[in-house]
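J.: Scrolling down, you'll hit the structures one after another.
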Structure 1
Amino acid sequence: MTDFRIRRLEKPADFEGCVEIQRRIWNHPDLDITPVHNFCASVETGGIVLGAYAGRELAGYVFSFPAVVHGRPAQHSHHLAVRTEYQGHGLGKMLKWAQREEVLRRGGTLITWTYDPLQARNANLNLHTLGASGRTYIEDLYGPTPALSLEEGVPTDRLLMEWAIASARVDRRRRGAPAALDPGLRPKAVERRAEGTYPDIRPKRPRYDCLDKRILVEIPKAVRDLKGKSGLIAAWQKAVRSAFLHYFKAGFRLDDFICGERCFYVLEKKGR
């Protein structure tokens, strides 16, 4: 197990490592890479960049900047990046908890970020491990940006996460994620069709008549396995988008995520 040291990044030389990580793990063209001068301006005006080091090497970083979300001040977390050779050691989780501590130290109580709703590993980290929640689905947030799309022609839809870092819920998650829920017989607003063998699976038409306080929305366990397979990614995005927009409007919020051979969002309708 690699030992990591996390510290604040504040100088241009530090941020050169962040630029290199973007190139390595995301393979973005220069046009889509956050440059050194952007990091410099951000930290001078309230932004936070934390780097995780394995020895002298920058293994990953997390980057946020001040924002106002739903009328509340927040740090909006724009990047969480870990070099490929250091993935699988829980470093992304370590960086998020370090980010929480830094924002709490500065008097903040909310961290937000966006991610693609079809990315199951990210959903599991965000909802089940960290205890974030969500109630906002943003259609095609970045427009036609190939570097940020799952597949050519697929819109850059995103979910907005809200991490109430001073809450009892998040503090409990800091001490350990709960056991995974059993999808059991809970109603499913979106689920796969019975026919087909993974990854050649399609979603059923969304259900809009689920009346339980907790409902499920299925997504593929590894969406990139569907790439190039006759519009499967677009079909899943369309179904999930429709379900989220409907149930968010009806008062549901993202509460948890079930990650296994089949993966499900857990939406909950809380009392007033």
Structure 2
Amino acid sequence: MPLPDDLQHGPQTRVIRQLVEALLFERCIDAKRIDSAGFHGFEWAMQDRKYRCRAKVGAFDRIRIVPGSVEFSTGEGNWHPASLLTLIADLPAMSGIRRQLSEELSQTIRLCHWNLANIARRDHRRSMGFAELDSAMDEGHPYHPSFKSRTGFSEEDHHQYGPEAGNAFQLVWVAVPRDRMHQSLPVDDEKFWRAELYGKDGSRREWDMLLNRLHGQGGSLKTHGLLPLHPWQWVKFRNGELGCRYDPVDTYFLGSAGDRYMATQSVRTLFNRDNPAKAILSCR
């Protein structure tokens, strides 16, 4: 549930507010504090424009801008509401950084609009369990301006794998040669994954299915280790978009298997929806 002021003013106003708050707090711009004639806030210059905003300084020197108060003037004495594109274009940064920032902030705005249009407000959080509460906290970080950028996600990815929608999905499994992987698990990897893949009733159907797929491609647990992937990661890995190469000759695709998981607020860390007592996985 977005904060009350953000519900009133909308995602773009919030992104502008948090962007300027961060610029001021991190001292990325040389701003002058103004406290006179009923105006309390900051003024600064970028490129050939003057900017100002109404704000107060709170605890730990955190700057709190009045939503919708960020304005610019080109010198004629008239002030106009600052747009996100104008702010980014005037930032003292290299063009590539401004372009990346523009993409992240635009994505944040798009996904916030998607949430407002598609997810019902969940106001009564006190009675929720941990996983449900984590999913219900859809407002995002109150400081970072790109609080919902999720680089590489489409709106469909956001729907399928974002924590707000609360959808559950199976992991995708691959078998990687042991000399090309490093694992840090609390117990022997075969023992660990066997426990995670066995059913609540002790059934080993999912475990046996993965082993049969591995053996059918000429591999074994002596030569290969099991690696679960987020479905989004698998698509990117298969297409070579994660900076590493998928080689079907010695890395075997085993398909989807096991319990269903759902995303936490960190997106790539996953709760086990079907068996909450099992491990929380971090797909990084």
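FYI, it's all coordinate maths here, none of it is from the lab. Everything numeric here is computed off the predicted structure, so don't read it as measured data. Cβ atoms are built from the backbone, for glycine too; each structure is taken alone.
J.: Consider the structures 1, 2: one of them gives 2.4 for distance in nm of label points 7 Å out along Cα→Cβ at positions 115 and 139 as calculated from the coordinates. Say which.
T.: On the way: 1: 2.4; 2: 1.0.
Of the options listed, only 1 reproduces it.
J.: Let me ask you something else. Where is volume of the Cα convex hull per residue in Å³ largest, in which of 1, 2?
T.: Numbers: 1: 143; 2: 170.
Looking at the calculated values, the largest one is 2.
J.: Let me ask something additional. Which one of 1, 2 has helix-only ellipticity at 222 nm (-39500 (n - 2.57) for each DSSP H run of 4 or more, over all residues; to 500), as calculated from the coordinates, equal to -7500? Mind dumping the intermediate values first?
T.: Details: 1: -7500; 2: -10000.
The read-out comes from structure 1.
J.: Given 11.9 as the derived value for mean count of other Cβ atoms within 10 Å over residues 35-42, which of the supplied structures 1, 2 does it correspond to? Present the calculation step by step, with values, prior to reporting the outcome.
T.: Values: 1: 16.1; 2: 11.9.
The read-out comes from structure 2.
J.: Quick one: FRET efficiency 1/(1 + (r/R0)^6) of positions 195 and 235 (r between Cβ atoms, R0 = 25 Å, to 0.05) came out at 0.95 when computed from one of 1, 2, so which one is it?
T.: On the way: 1: 0.95; 2: 0.35.
The correct label is 1.
J.: When volume of the Cα convex hull per residue in Å³, for residues 11-130 alone is calculated for each of the structures 1, 2, which structure yields the highest value?
T.: Values: 1: 125; 2: 159.
Top value of volume of the Cα convex hull per residue in Å³, for residues 11-130 alone goes to structure 2.
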